[in-house]
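> Structures follow.
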Structure I
Amino acid sequence: MHGNHRQDTPHKIKGESISAIARDLNLSRNTVKKYLNAEVDPVYQRERQPAPKLGELQPVLETWLEQDSQRPKRERRTAQRLFEDLQREGYAGAYDSVQRLVKHWKTQRPGASQDAFVPLVFAAGDACQFDWSHEHVILGGVAQVVKLAHFRLSHSRQMFLAAYPRESQEMVFDAHNRAFAFFGGVPVRMIYDNPKTIVESIFSGKDRQFNRRFLALASHYLFEPVACTPASGWEKEQVENQVGNVREWLFTPILRFDALAELNAWLETRCTELANRPHPTWKERPIAEVFAEEQPRLRPITMPFDGYFEQTLRVSSTCLVSYDRNRYSVPAEHAGQRISLRANANRIRVVADGKLIAEHARHFGRERLILDPWHYLSVLEKKPGALRNGAPFQDWALPAAIGAVKDKLLKSPQGDRAFVEVLLAMRQYGADMVTVACELALEEGIVTTPVILNHMHRLLSPAKPEPITVSTALMLAIEPVADCTRYDSLRGGVPCWLN
């Protein structure tokens, strides 16, 4: 132990007692005596930091730490949170004691030694890293969790973000379409974790069995999919760090938007704005400048990938198919048949025999009915009474004139059947033509199906041509006279009636 030569102390200069000095310095009397008797100033060195003593609550804290270690990283409690939870259990000590024990516990765990990594370098256009995160937002006044797709070009560090209600495969496809459109091209490789939407089986080393539909995406854009080693986040360290940065930069405080589309438009704008930050490697250059140099190295996009998730279903007797806890209508003639449902990120398409038979905007609630009234028109031909109470027709947004005709016809006997005839004409000739016919009938004050159909047929019949006025200059001065005897001369003078 080394130190400087001891200087005079208050004990000698001011005559203070050892007890007073110990009390002022918060030391024991023996420590003060040891210092006063030393030849040189002692330098205090603690060879080992003792673990903090929490009494009976120390096992409780250690149990909490063990439980948290089994949870995802974002769900683990901080030392401050653990301190507050201990206070509710009756702990009256200081925060730094809890903090030191948490740090001590983590350093003493098996395998807690500091890992070493190799710095990674990526060429322009070589690779892009992908990951998901869960972020809290308020959409339409409702607090909810969105799944945020993260993309990051490994060379330029240009990022792209897109929010979705699910992490399902069709969302993965849509996110890639949007990211590649934003980047203006496709990198040589895409680096992923091992989610089921991308990887079906993990073998030894880097060998993977990728999902068949995902391989169709990779083949369409001609990129090489690369899956990281499990629990080796350093292989895509850039996007792992991006998750935390984006949460701090963009989602704190909590964001508020009316709809998911508005959130995604805002995120795309922010990705462009954040590219003005300095590049982590070339700090004198912004990310946007490096990205502009990398962009020509990306493979051009010919057309987006039709990224749908396909499922074979049977149409119910009520002309419905179920998907993702909601039900969608299909034309009645396909009731009881098997169809192919193709789910995109925002659309539901129904295909039968290779032909599109129905399409709906996708909904993400639960137990919702998404109905198209036209799908049930053939049922109304046989059961017109369903027009009054049928679910597809309750909130049918018809043109104003047709809606007025419906109200008048349904007040009369057999009015539902009469209005079904108007709807059939509407399907055949279009809403505009039938709307004009209904307006003419309402103006005349005679609202019946024959009158409406008559107006429509008159509208459809071709207009009579205007009479042509012939100029007098073109008229013959001497009009020809019919003379059949001229033909007799051609027969040698024998009248044709004698033959």
Structure II
Amino acid sequence: MTARDNVTSTTAPSATATDRPRLASQLVRRKSISSMVEDTQDASTGGLRRTFGVFQLTMISVGATLGTGILVILGEAVPIAGPAVWLAFILAGITALLSAVSYAEMAGMVPVSGSSYSYSYATLGEGVAWVCGWCLVLEYAVSVAAVAVGAADYVNETLRIFGMSLPPSLSAGPDGEGGVINLSALVVVLLATVLLMRGAKESGIVNTIIVFVKLGILIFFAIVAFTAFKAGNFAPMLPMGAAGVTAAASSVFFSYIGFDAASTAGEEAKNPKRDLPRAIILSMVIVTTMYVLVAVAAIGARQWQWFETSTAPLVQIVHELTQSNLAVFIFAVSAVLAILSVVITVLYGQSRILLTMSRDGMVPKVFGIVSPRTGTPLVGTLVTGVLVAITAALIPLGELANATSIGTLFAFCLVNIAVIYLRAKRPDLPRSFKVPFGPVIPILGSLACAFLMINLGGTTWVVFGLWMLVGFVVYLTYSRRHSRVGALSTSDYRASISR
């Protein structure tokens, strides 16, 4: 059997424990970029359909990102940073952009669905790839749950127009204040799951429509808020000092999670080497511009202390300034749709990452089964959607958002390192996009991610540590034993990475 057969065949027998390399050796085994690309064309695993151009890819990234921070996190970030919350969005945006250009370079070289997991596997080895993939599970699955949790406030705002509201027991998970289950979050995630199971093209069309809807409502909000703009609301600019801005930046970095969603669509892009880098950069420009615009408009319309008691600040500002129930109804419904868009695209990315990991033997094969009818990983999408729906229904927003941020920052840091590694080790590889200024930008990106991680609270670090511990156990008990790269003999492994 050839090295290629060993790596990609889903029917190849598992090697015994004695056949496998020692743990230290297996952790540094890499997977060649050529074999990753060939895996996407392997009929035995089922192929995804290439239906996305640069426009659709940009809509995936914008859909996964735009709206989350403004609609859900803004009310929690303002009390931390004060009027300078817009600076926190810029700081987080710069950090994300430094990593975004690294993602763009790697996406052009490794046009597969694994995102930073695949990039790490090609450069830093199986051990780091597993850690990165495990972080991505935290990033995507938990961020979907976190965003969905925020839907309850906007659902209630919509119902209040008709003099109704969800009872406390159905508005939040167990929180000691009467909450039992977040019904809105549960429904939003299950609805997104059903749409994704119908097919990537269909869910992509729905997402594109919703992206334009939420761009419209955010521009509408900015116009309304600027009618009541008061420059005095920005004084003092830094009531919490610079430390407040950096702490808020660490928190609102959650708002930029999802720009890398386009990189999970590598197998469904018509021209991934050309279009993925363009989509990633373009989506970052759109998202950052909208975040800063809306944050400035919101602070201009209301003093920063007002946000401490607000549950759905944007829709409340619209209601107070327009005194129109119709405007509030349209805005609140559009906000729920915006949250649904984020859930659809991030859940899409999660299922594609698990698909890629299953091909490598890192997770069970069920996540890699592609439906011949819909061209989607049907079972993996369903399993992921149900688990995320349960999480969203039972866990509060704050804990979810912080846990997501730290996992994402760690994964972004690894992508920057991967760019540096390949520049040094494989300068000959064709690159459809190159990060400017050599290794300077990736180094700054890594440092910026590390800086924001340090500013996250101790509880978040404990949660992250426990998540990594669970990941370590899963790797030793399952992934190490089922890894296809780990099953290769020494000679076959050397042949596989020499291509």
Structure III
Amino acid sequence: MSTPQPATPNPSTAISVQAAPFRLDWSARLMLFAVLSAIFLAAMDQTVVSTALPTIARDLHGLAHLPWIITAYLLTSTVCLPVYGKLGDLFGRKRLLQIAILIFLAGSALSGLAQSLDALVAFRALQGLGGGGLLVSAIAAISDFIPITQRGRYQGLVGAAFGLATLIGPFLGGFIVETLSWRWIFYINVPFGALSLGIIGLAFPARKKTPTPPLDLIGGLLLITGLSALVIFASVAGSTHALSGSGPWFLLAFGIGALIAFALVENFHPEPLLPLAFFRYRTFTLSVIISFFVGLAMLGSLSFLPLYLQDVRGFTPTDSGLEMLFLLFGMLGTSIFSGRWISRTQRYRAFPVFGTLLISVALGLLSTIGLTTTLWHIDGMLVVLGVGLGMTMQVLVLSAQLSVEQKHLGVATATASLFRSMGGTLGVAGFGAVFAHFIGGMSLSDTTAGLAYQSRIVQALHVDFRVAAAVSLGAFGCAWFLEEMHHLLARRSTISDDDSAG
């Protein structure tokens, strides 16, 4: 198997940043609308269920396994990312998007019809299998019809759509539960998904038929097995099982073993699911590492802030959700601005550098909150955190894409998304274990331990935010070594010239 070799950028091959004005035609606008709506749909479904969980538990009589309604979706949507990324590169994004939407809609409809919690968990897993493919294929699809010099602008829109969907989900879920039924949380996906399916069929061009390459079935099975074991370990070890038992550690060892076997298999397959030679590219490797750090710090720490707002400050669930809108305000504007700036200047490196620094500062200041911290302090830090995330998240996807050839865009997109998702999953589990250590069996309903319970929540948050800030500082250090955009463009041009000559 021939492996791609990093080419040394040649100043003579530098690409001019003075590009002609770019306009989307009607077909490209339809494709962009379909892509953004698909991203919004898949991202929103990761959080829309959260506010409906108590109602679902009462209706289906299954409180004990309730967290698996969310975990099942996150598990399947995470482990399928590399498979969708590779298949999209081989067979075209249009077909993969259509398949992913159909799976997602089937899972949504069946979830709404579920009559038991076990059935709902299974159907949520099916829904996640479509949702993960929908998300990564849609993000990669932008690169198929947007020129490389303009891609940053539209990746910023992707970040805005993702952030908006993530924060709107809990509000929409609460509204639907109060006015209709929790089942409509899933049914509502059907008309929107059908609309996206129709637009994709109309606007996306069909890919020309090409010989079917050999599929990396063994590698795919090993990767899915290894990732599944790690996600399940992270989900159960910090919550329902004590780490002193042998079961979680056996699961962890099994997952690591499967991933080691996957790495060995990839070295010999002619069309590997994830070419390990990509990790020889400095910017690609740094992009996925920083994505992992950002996912761990963001999801791991922020997941428990609503608990503080509700049980310490006395907020209602709706009010605590509104408080998180300050994060959205910072994220949306910066994500769109950074994308436009990158497209205009052809430079992006400053955004992850300053973005990860702002994330570190915001998390560090959030680690000082107490029982009576003023809300303007919390709100201000959430805005700063949102600004940092808006400068970082989608830019890292762009840098990973720029590090590889055009034909590998799906793999690059999926890998960056996978590492961010895995970081978030491990972060939630690890920081959840911290909360379990501090709080134990205490609760706010225990009147004899009310103040002690609130104090321990604050102590746990201090530890979580400090660890998250330290992790973000690690991402800040890595960001300094990213290559600038014009160097990556020059290397891509050199690789393309070598391929043409060959």
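> Compute relative contact order in percent (Cα under 8 Å, 6 or more apart) for each of I, II, III and report the one that scores greatest. Don't skip to the answer; put the middle values down first.
Working: I: 9; II: 33; III: 23.
Once relative contact order in percent (Cα under 8 Å, 6 or more apart) is worked out for each structure, II has the highest.
> Please state which of the structures I, II, III yields 2.1 when distance in nm of label points 7 Å out along Cα→Cβ at positions 31 and 143 is computed from it. Present the calculation step by step, with values, prior to reporting the outcome.
Numbers: I: 4.7; II: 2.1; III: 1.4.
Here the read-out was taken from II.
> Out of I, II, III, choose the structure whose coordinates give helix-only ellipticity at 222 nm (-39500 (n - 2.57) for each DSSP H run of 4 or more, over all residues; to 500) equal to -11000 when calculated. Walk me through the numbers before you get to the answer.
Details: I: -11000; II: -21500; III: -25000.
So the calculation was done on I.
> Using FRET efficiency 1/(1 + (r/R0)^6) of positions 351 and 407 (r between Cβ atoms, R0 = 30 Å, to 0.05), single out the structure from I, II, III with the greatest value. Could the numbers behind the result be given before it?
On the way: I: 0.20; II: 0.95; III: 0.70.
Answer by largest value of FRET efficiency 1/(1 + (r/R0)^6) of positions 351 and 407 (r between Cβ atoms, R0 = 30 Å, to 0.05): II.
> Check the numbers for FRET efficiency 1/(1 + (r/R0)^6) of positions 431 and 463 (r between Cβ atoms, R0 = 25 Å, to 0.05) across I, II, III and tell me which is largest. Mind dumping the intermediate values first?
On the way: I: 0.65; II: 0.10; III: 1.00.
Going through I, II, III one by one, FRET efficiency 1/(1 + (r/R0)^6) of positions 431 and 463 (r between Cβ atoms, R0 = 25 Å, to 0.05) is largest in III.
A short reminder: the numbers here are calculations on the coordinates, not readings from a lab. Keep in mind it's a predicted model, so treat the numbers as computed, not measured. Cβ atoms are built from the backbone, for glycine too; each structure is taken alone.
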